[in-house]
Structure 1
Amino acid sequence: MPVRKIVKIDEEKCNGCGLCVIPCAEGAIEIVDGKAKVIREELCDGAGFCLGVCPTGALTIEEREAPAFSEEAVAEITKDQTTSYIIQKCFSCGAGEDRGAIFPCRLKGESLWVCAKCLPKLIHG
């Protein structure tokens, strides 16, 4: 099995809100018994778009042995899904992704979204 980056979900921190499910375009994350779970490791590409929406910081990326990412498995599981998402907004200025690029980030233990305009201020103070 290859060593690669994959999402890890801390069940103790997960509150089951489901916000991480929508940004996972590959369909790797589902809510099972009230907690987020990576349902099949070969569906997770390790990109981490789910990290930025988690209000509790339960999601991280780890590097470990896992089945290789499978585009074929993703195509099979997502073929009947409709596209939907939650419009995210910059925590600093409130600009939504409909007005420009926004990025997931972690600040003082909190998962946030920040727009391209506010990102330099966040980095450089």
Structure 2
Amino acid sequence: MTTYLIVAALAFLGLIITGIGARLFKTNRVQAEKIAGLQNQLSVLCIGAVGTDERILRFEQTLNKVREHQNTLDLGMGSHHSYDHAIRLARKGVGINQLIDSCNLSDEEAHLISRLHGTDVQNVHEMH
């Protein structure tokens, strides 16, 4: 009878071990599926991040071009403003040296503006 109890206990123990093994196998399979799903999601995120990086790079390049263009326009407007100011001063009879100093003009620019817009030109026009 002791052998029957031992055999019954071993059989019961075998069933328990088989049940635990089946649960572990099922749990392992579910976890493997979850890991595969997470790896797929991570791959999609990485691909999206690469695309975003490229778009950001293109945006930064475009922004730099716009900044350079704006700086060029600002420089052009600055000289235009200097010329306008120099013309007003020349019409008031300001000398060439003062045009050079006040408006940051070259000697040639100051002479040209003085000849075209200076008070001597107005006197010549009044004579004709």
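Here are a few things to note about the model shown:
- Source structure (of 1, 2) for helix-only ellipticity at 222 nm (-39500 (n - 2.57) for each DSSP H run of 4 or more, over all residues; to 500), computed value -33000: 2
- In this comparison of 1, 2, the computed figure 2, 11, 19, 21, 19, 16, 9, 4, 1 for P(r) over Cα pairs in 5 Å bins from 0, in percent is attributed to 1.
- Given 8.3 for distance in nm of label points 7 Å out along Cα→Cβ at positions 34 and 90, calculated: source structure among 1, 2: 2
- Comparison of 1, 2 - label where mean count of other Cβ atoms within 10 Å over residues 18-25 is highest: 1
- Relative contact order in percent (Cα under 8 Å, 6 or more apart) - structure with the largest value, from 1, 2: 1
- With log10 I(q)/I(0) by the Debye sum over Cα atoms at q = 0.18, 0.20, 0.24 Å⁻¹, for residues 50-97 alone derived as -0.67, -0.73, -0.83, matching label from 1, 2: 2
Taken together, the values in this text are just the output of simple stated rules run on the coordinates, not laboratory data. Predicted model, so just to flag it, every value in this text is computed and none were measured. Cβ atoms are built from the backbone, for glycine too; each structure is taken alone.
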